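Dropping the structures in below, format is structure tokens.
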Structure I
């Protein structure tokens with residue numbers, strides 16, 4: 001059995017997320033179905049580095065799968081893209097070391113959250129941004145964001161009802177980047193709790209809109225109570241940009 005590393009991009013609007021669910025179509029299900037014609041045997045599950053939620057997008061999701069066939073990697077990529085819908089693309093297929101596991105071996109992830117602040121959102125952008133038509137105080141948001149960088153217990157920034165016990169994570173970088181009529185929240189860390197990036201984005205907008213002070217976020221973090229942090233931003237604005245490994249993952253390659 002050989003191990004493959006897939007790098008994928010997808011528009012998550014129409015899907016229930018990465019992981020298989022009983023209530024709709026998932027990205028994992030689509031990729032496994034596209035791989036099925038390669039072998040009459042049942043394949044092990046395709047494992048994603050991030051279990052992106054319903055409506056969340058990806059530019060650099062990484063997945064691993066063990067396969068018994070010996071087709072060339074570029075032929076596998078072409079065949080998968082023929083079988084997948086156009087809103088899911090395999091950017092690359094690479095040979096991985098035996099035992100590679102996309103989720104367990106990941107050493108960090110980078111996400112981007114797009115906030116559209118103009119009065120009008122273009123129709124083609126509406127599924128990829130959170131529309132907040134307001135003048136946000138970016139400096140206050142940056143001041144609040146400083147409290148979240150480093151190693152902390154992010155229990156207050158985890159979705160209610162999550163079963164995760166260890167809620168300590170490390171945020172290595174948290175930047176707010178103006179981009180025309182948009183404001184991007186760029187966050188990189190060793191791992192993220194369920195809805196963590198979306199709660200961070202929602203909380204920062206609460207600060208930027210003036211409904212909360214920049215000092216409030218540090219108190220919410222210390223309180224370790226989900227009710228103390230801000231709202232959960234919509235899934236539409238979130239995109240997984242890259243997953244990091246000790247052996248660097250290839251940069252996503254479009255157009256192949």
Structure II
């Protein structure tokens with residue numbers, strides 16, 4: 001791999017429509033496909049894209065991963081039932097504990113596939129008093145540390161409009177950042193948010209490129225200015241041809257990293 005490709009990753013989210021098809025893409029095939037087609041050996045595996053978390057399936061995935069000479073950079077631990085719900089931030093203790101329990105399952109999978117990071121969303125946060133969110137992330141960070149998995153948090157959902165609050169939560173809880181170039185509501189918040197989040201990002205960021213929305217070269221420049229040394233994971237979104245969309249972002253990254 002060239003030095004630039006070593007800093008590039010492809011996320012299964014780029015192909016989420018294929019994973020959600022009647023005959024879904026198989027996660028076990030993904031590392032080899034990415035290595036063969038893009039010469040990239042870093043993959044990001046979204047939790048629901050694993051057809052199973054049974055040991056036999058995970059062991060086969062790991063065997064295929066090794067044969068592709070690849071590694072998993074991160075597991076985005078997605079649960080539809082937690083999206084934009086109080087979950088980790090809920091004033092209801094049982095609701096918080098249920099969400100923590102779900103995320104712990106994803107952390108277990110991250111550990112099983114050798115991923116150094118697992119992304120856990122905060123859901124709806126009490127912006128005036130994020131203490132419950134911080135408490136939940138402290139619990140998850142401790143659990144992850146025992147498994148060798150860092151907890152990272154993305155500017156995902158409504159919290160993306162408030163990067164200062166997110167940074168306070170991460171610093172207070174001992175969690176890391178996963179900056180996403182495309183999740184901010186506008187250019188001004190993106191500039192401010194990336195400058196705040198990149199210093200807290202050790203593992204990866206999400207790279208997107210949508211005309212008139214995401215200025216990918218500018219986002220890479222901000223990463224460099226912040227001293228970011230992690231991986232740029234390609235999230236191509238809802239493209240009609242995800243293979244071509246990934247290649248388009250890959251070409252921009254290679255030219256700018």
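Just so you know, all these numbers are worked out from the coordinates, no wet-lab data involved. Because the structure is a prediction, the values reported are computed rather than measured. Cβ atoms are built from the backbone, for glycine too; each structure is taken alone.
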Using Kirkwood radius over Cα pairs in Å, for residues 82-217 alone, single out the structure from I, II with the greatest value.
I
For which of the structures I, II does the calculation of Kirkwood radius over Cα pairs in Å return 18.3?
II
The highest value of relative contact order in percent (Cα under 8 Å, 6 or more apart) among the shown structures I, II is in I
Highest-scoring label, criterion being FRET efficiency 1/(1 + (r/R0)^6) of positions 26 and 226 (r between Cβ atoms, R0 = 41 Å, to 0.05), among I, II
I
When Cα Rg over 2.2 N^0.38 Å, for residues 18-169 alone is calculated for structures I, II, the one with the largest value is I
If helix-only ellipticity at 222 nm (-39500 (n - 2.57) for each DSSP H run of 4 or more, over all residues; to 500) is calculated from each of I, II, which structure is the one that comes out at -5500?
I
Given that distance in nm of label points 7 Å out along Cα→Cβ at positions 42 and 242, derived from a single structure, equals 3.8, which label among I, II identifies that structure?
I
